[in-house]
Structure 1
Amino acid sequence: MTTTATSLEDMHTFSWAIAVTQSSNTRVRRRSWPEDHWVGWMAPFNLTGAQVNERTKELWPEATKQGLHIGGYFVLFADDVWQPGWLATWADIQADDWIPIPKDPAKA
């Protein structure tokens with residue numbers, strides 16, 4: 001998948017990257033990052049007690065009774081690892097080389 005920006009108009013600020021991930025579920029990355037690295041937004045959601053997985057039940061058994069509210073978070077996907085709780089570096093925040101990653105790989 002090719003996601004290289006071809007001009008300055010194709011690149012955006014960190015504020016844009018945050019807004020577009022939260023409003024349209026678009027994945028983004030820095031132009032300087034490897035093409036298979038990206039950031040996305042996981043919106044908040046609720047699980048019923050029956051939907052809570054076994055690992056979570058072991059840590060917090062009460063979740064089976066009252067369900068579980070999952071707060072929103074950013075995720076970094078890099079090197080085949082889904083890493084929840086991504087925090088931008090100062091360089092990421094100051095950067096203006098953020099680019100969208102098309103949802104349809106055929107359009108990349």
Structure 2
Amino acid sequence: MSRARYEYGGRMAIIISNKIRGKLKEKHGVREEEVEECFANLVGDFLRDQREDHRSDPPTLWFIAETYMGRKLKVAFIPVDGDFHVRTAYEPNDEEVRIYRKYGENQ
């Protein structure tokens with residue numbers, strides 16, 4: 001499997017498989033660079049996805065952050081061996097923004 005790998009803070013990598021890369025581009029109109037920018041611009045905490053149909057082992061985590069151009073994205077990923085394996089990224093809906101503001105943003 002070919003993957004995009006970005007170093008994050010010198011310790012971790014953001015990994016995007018070819019399948020996910022295609023989904024980000026075709027379904028959500030999100031570029032790999034935008035995902036990387038969201039990780040770099042993160043100012044809150046990661047939240048755990050509690051929905052039954054999205055459960056994974058290890059658990060799926062998510063956050064909302066902005067790209068360098070101010071586009072707000074929800075990024076969902078699975079942490080594996082210190083790396084972040086991206087599952088999806090897309091513009092969040094109002095409910096996702098509300099949840100993240102309440103539980104994820106650093107006040």
If log10 I(q)/I(0) by the Debye sum over Cα atoms at q = 0.16, 0.19 Å⁻¹ comes out at -0.76, -0.94 when worked out from the coordinates, which of 1, 2 was used?
1
Computing relative contact order in percent (Cα under 8 Å, 6 or more apart) for each of 1, 2, the value 26 comes from structure 2
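A value of -8000 was computed for helix-only ellipticity at 222 nm (-39500 (n - 2.57) for each DSSP H run of 4 or more, over all residues; to 500); which of 1, 2 is the source structure?
Details: 1: -5500; 2: -8000.
It was calculated from structure 2.
Where a number appears in this text, it was derived from the coordinates with a stated rule and is not lab data. For clarity, every value in this text was computed on a predicted model and none was experimentally measured.
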